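Below you'll find a set of structures to go through.
Just so you know, all these numbers are worked out from the coordinates, no wet-lab data involved. Bear in mind the structure is a predicted one, so any value in this text is a computation, not a measurement. Cβ atoms are built from the backbone, for glycine too; each structure is taken alone.
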Structure P
Amino acid sequence: MTNSRQTTKSQRILDAEKRLEQARNALKDARNAENRQKRKIEDRQKIILGGALLKAAEGDERFSNVIDALLKRLSREQDIKAFQDHDFTTPRPEQTQGEG
């Protein structure tokens, strides 16, 4: 009878293992939530910077040239198509009558 007690886990150990597994799952969920939040912030920052660059290109040819150079550096087919398939045009400063 003593031998059978040693081979089976006590309820206390089973409960502790269950709490440990729940804690591991909670930690995993917390890490995933933190990573999602980080990606969300990074994506927002990229969108804001992209918008600022596009706006700057409307008034300064140097920024238009930067956009052109960045577009030439794209290597992934889906990235290239995102601009080609939707008729993207690099913003340029408006020419006034006295210019060019």
Structure Q
Amino acid sequence: MERLVEVNIFGQDYTVKTDADKEYIQKIAKYVDEKMDEIVRNTKTVSTLNTAILAALNIADDFFKEMEKRGELLSEVENRSREIVKTIETQLKQYDGGKEYFE
């Protein structure tokens, strides 16, 4: 069910129309606000637009790094799963005199 959620980012109030939980939207808004505050602390920019663009770049960087980690973890899980299946097949063959369970 769509609802309106009030958030505050960088001193500005926004109303977000969403199906998501209020707490989730507020958590995202807080993350964006913190990124913008971080930009202001670490740069000399005073433009809200520049701050927002730099924050968006930082958030996109975080996202792409997490996606890369996710891909690496999925690959590792797939590799380990194949190893486990091979080990199980080997053990079953030895146990049952070479009868193949997996063909």
Determine which structure produced the value 10.2 for mean count of other Cβ atoms within 10 Å over residues 62-69, calculated from the coordinates; the candidates are P, Q. Q
Given structures P, Q, which gives the highest value for relative contact order in percent (Cα under 8 Å, 6 or more apart)? P
Where is percent of Cα pairs over 25 Å apart largest, in which of P, Q? P
